[in-house]
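Since every read-out is calculated from the coordinates, none of them should be taken as a lab result. Just so it is clear, the structure is predicted and the values come from calculations on it, not from any experiment. Cβ atoms are built from the backbone, for glycine too; each structure is taken alone.
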Structure 1
Amino acid sequence: MVRIEWPLHVVRRVVAAVVAAAVLAVGGYVAVSWAQRAGERCAAGVVKQGDAGECVGVTDGSYVFSADLKDVEARIKAENDRVAKEAGDSYVSIAYMTTLTLTSRDSNSAESVRHELEGAYLAQYRHNRGDMRAAPPVRLLIANTGTRSARWRHTVDELVADKDADHLVAVTGLGPSTGADLAAIHELSRHQLALVASTMTADDIRNIKNFVRVTPTNTDEAHAAAAFLKAGDTFRTAAIVQDAARGNLYAASLGKAFSAAYPDKRHKLIQPKPTQTFDSSVDSWQTELDLITSNLCVAKPQLIYFAGRGIHLTRFLDALAHRTCDWTGFTVMTGDDTTNLTADSLHEAAKTGVPVLYTGLAHPDMYEKSGKSGPRVVDHTSAAAFGPEGLLAQWFPSDPRDDGQAMMAHDAVLTAAKGASLADRGQKHITGNEVARMFEQMQGNNKVPGASGFLTFGADGSPLRKAVPILKLEQDGTSAFVTVSAAEGAPLPGS
C-alpha cells in the first residue's frame, strides 16, 4: 500500500477549511434554530404551540392572551411594574395558571376565566396596598396552559425555569378538575412550589405535597346539596345522571358522593338503575341524553341529580323540555360547574322551564345574610369588595360576577399571599416550601378571611366546614342565592 505524504502547508489549509465549514454549519444551525424559535414566539415567555398556533406560557401582563382580558391584564401589568420599581428585590411572585385561550371543548367559559383574573388582581391589590396590606409585596404572573390544558407541560416548565429569577413561591388557579391539570399539579409540587386551587372540587385531588384548595370537595357539595334537599322534604325520590367520560374526575366523584349522601328512610334513589350514564367523549352523547330522558319519564323521579359539566347540562335540560311524557314533576339539581356557563347559556337553560338548583362555589349575596341570624360564615370586608359598591364594580362596571369565579380566584391568591406574609421574617428570599408550611397554621386567628367563607385546611388540603351556597336558576338566566349549607351541617364561623 502506497503511503501518501501531504505537505504541511496543505494539511493546515485542509484543517482550516474543515474547521471553518464546521463553524459555518453550527452557526447556520444556531441561526436557523433561533429564527424558528423567534417565529414561534408570541412574546417574552409565550410561544405558539400546536396546529392552531395557540399562544401559551407565562407573562407579567405584557402579553394579552385574549382581547376580553385586556383591561384586567393592563391593571396586573401596572401593579407588577410598580412592585418591581418600589420593592427592588424584596418581593415574591404568585402565578395564576389556567386555560386562557378557550375553545368549545373547554368546560369553563371566557366569562368565567375573565372573572377569575379580576378576582386574582383584587387579591394582589388588597395585599399590596389595600385593606390587607402586608409584606412581602406580590407580583402576579399569568400562566396559560392552553385549551383543555393540553400545553401544561410547556407552561409548567417555563414557571420552573424562571422560578428563582421571578422569586416565584406559589401557583394558584390550576384549572378545572381534569387529568391534565392534576398532572401539572404533581409536577409543580415536585419542584417545591406552594399550590392553591381556586375551582377544583374533585375528591381524587388531595393529599398532594404543598397543595390546598379553597373550594369544597365534590363530596362536601353533594352532602350539602342532600342536606338542603332533605330538610325541605319536598323530594322523596331521585335519580342520578352522570357523565362517564374517562378523565372527568369532577363528574365521577360528584355522582358517587350524591348516591351515598341522599338515601335514607324517607328518601330513595329510583330502582333498578339509580344512576343513568352518558359519555361526553363520544359523538353520540346527545342521543344518550335524549334516551335517558325517555327512561326518566317512566321512572318519574321528583329530583334528577346531574353529575356532569355545565356545557352538557344545557343539552340535558333541552331534552327534558322536549320530553315525550306528560310528567311535570322534574327538578334538576347539579354542581358548581354550572357557574362556568356564559350568561347566554344560562338564559337558554332557563328558557327550558325546567327548575334548576345547584351548589355554587360562592355568591356575592352570601355575606348579606351571614351573621344576621347566626355566626358570620364569610368575611364581610372581603365579600363587600364584590358587591355593587365594591372595588370590582368600580374597576369593571359592566361585568357582573354572580358566577362566583372572581371570589374563588381572589381567595386562592389571598391564601397564597397570606402564606408568604406568615413565612416572611425579613429574610432575603422565601421559598415555596416555606409558604406551603404556613397552610398548616391558617387556623384560629390566622384563618384566611375569604369572600367565599373563612378558610382552614385539613390534612388532605381541603377546607374544613366550607360554606356552600345553594343557588337557583331564575327565569331570566340569573342566579338567585337561596341559602348557605355545608357538608357538616354548619359552615366554619369567623369567630
Structure 2
Amino acid sequence: MSTRFEPCVSIEFDSCTVDEIATLAKDWALLHGCCLRSRQNFSTESVEFAPFLLIPSVFPKKEFDKAVELQTLFNEMTHRVANNRQFLESTLAAASTVDPFTARLFQIYKTVQEEGVTQTIDLGLIRNDFMLGADCPNCMSPCCFQLKQVEINTVASGFASLGPSVSCLHRFVMQELSHGDKLQQLPENNALESLCGGIVKAWEMYNQPLAVILFVESEVTHIVSDQRLQEFEIRRQNPNVKVIHRTLTQLGRGAADALDAEKKLIIDGQEVAVIYFRSGYAPDQYMSADGCEWDARLMMERSKAIKCPSLSYHLTGTKKVQQVLTNPGVLERIFDDDPVKAAKIRNVFTGLYSLDLDEEGDRAAEMAIQNPERYVLKPQREGGGNNVYGKEVGQVLAKMKGDPVRAGYILMDVIQPPLLRNWMVRPNNPPVLVDTLSELGIFGVVIGNDDGILHNSASGHLLRTKIHTCNEGGGI
C-alpha cells in the first residue's frame, strides 16, 4: 500500500467549479508562456498549454530546502568530475566500447583534449532531479520520506521557463479559490532569470561586445517556451546581446561557418561567444549520411567559444558516471579536500549498479531478473523515454546475458514516492482527478575553468507531477 500526502487544500470540487477554474487556468497558461507546440498537430504558428496540475503539489519544506542547499555542491561535483580527465576516460571506457553514440562523443572529447583545449571556461546549466523515498520500505508515515537523487542533467536541461510560469499559474488559481493565505508556502522560482543570467555572464566573460550567442536546436522544436523565452530573457537582461539559432545539420553544412586562425567560431561572419546546446544529446540528432552533424560538433568543441555544455560537462552527466560516483570511496576521492561535502551528496544517493560484463555486473543483472519491478534499467541517453521499467527489465537483461552491450546500461533502485490526489489538466481533454507522484528538479548555474569555480548558484526549480501509473512525462 502506497503512502499518501494530503492535498494542500480540499479538491472535492463540483463539476461546474472544476470546469470554470480549469478553463480560466488554461487561458492564463496560454497567455503567460506556459506553452508547448503540439506533437500531434505541429505548427510553428500555434501552441497549446503545457499539461499542469490544477492545485500546487505538496512537497515537504525540509526536503525542498535540502535540495536547494545541495545544488551548489552538485554543481561543484560536476565541475570537478568534468576537469578530471583520468576519471572520465577510465569510467567511460567500457560504455564507449559497446555504445556507438557515447563512443562518438567520447572520441571528440579525447581528440580535443589531446590537441589542447582552446577555451578553458565552462558554463553548466544543470538540473538535478529528486524524488521522495522511504529508507524503510514498510514505513507508511510521510515524515519517513527523504530526498533521493534520480539523475543529474548537464545538457539541454529543460523547462526552466515552465517552472516559473506554473508557479505563477498556481498563485493565480489559489487566489481564485480564495486560498490566498497559502501563497506564502509557494516558494519563489527564478529559474528562467537565473539560467539566462548565467548565459549572459559567460558572454561577458568572453569579452567581445559584438560576439553572439548561438542556440543549437533540433530540426523540430516543441518546447518553444524554453528556447524563445530564454532568448527574450537574455535580451531583456542585456539588449546588446544578439542570439542566433542553428541546427546541427545547418552548422555541419554551412559553407560560411568555420574556425579562424585563432579558433574563433565564425557563423555567417559573426563571432560566437557562447554555444548553448538545446540539441546534440541523442543519436537521432546526428542522422545525416555524411556525418555533417558530427563534424559540426567537433568544430564547436575545438572553438574558442564557451560551450554550454562542453563535452567534458556533457559526459559527466552520463548514467555510467553517475553510477560510478555512488561506488564506495569514489565521491570521496573527487572531494578529497572536503569530506563533509562528499557526505552531504552521498546522503541523497540511491542504489545504482554496474552492468559491466564482470562478476559484479552479473550479480546486479541476476538481482534484477529475479525482482525486475524493484529496478529501472537506464541506457546512456538523455531526453526521456529511454528507460526500461517493470517486468521488461528482467526480460531485457535476460536477452543481454553474455552480450557486451549490457555494459552500456546501468541499473537503479526504483524510488517509490508518496501519492497525491490532484486534478490533471491536459490539452483537448477534460480535467481528471488522478493519483499523482512528483519529481523535483533543482536548477543550477556553474561557471568555472582549470583553476576552479568562478560562479556557483542554485537557480530555481521545477516540480514535475505525473499520473502514478506513468513512467515518463507528466504535468507541472
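Upon calculation of percent of Cα pairs over 40 Å apart from the atomic coordinates, which of the structures 1, 2 produces 20?
The value was obtained from structure 2.
Identify which of structures 1, 2 gives the largest calculated value of FRET efficiency 1/(1 + (r/R0)^6) of positions 42 and 362 (r between Cβ atoms, R0 = 35 Å, to 0.05).
1
If distance in nm of label points 7 Å out along Cα→Cβ at positions 250 and 346 computes to 1.5, which of 1, 2 did it come from?
1
With Cα Rg over 2.2 N^0.38 Å, for residues 90-281 alone computed per structure, which member of 1, 2 shows the largest figure?
Across 1, 2, Cα Rg over 2.2 N^0.38 Å, for residues 90-281 alone peaks for 2.
Any idea which of 1, 2 comes out highest on mean count of other Cβ atoms within 10 Å over residues 162-169?
Evaluating mean count of other Cβ atoms within 10 Å over residues 162-169 on every structure, the highest lands on 2.
One of 1, 2 was used to calculate relative contact order in percent (Cα under 8 Å, 6 or more apart), giving 26; which?
Going through each structure in turn, the value belongs to 2.
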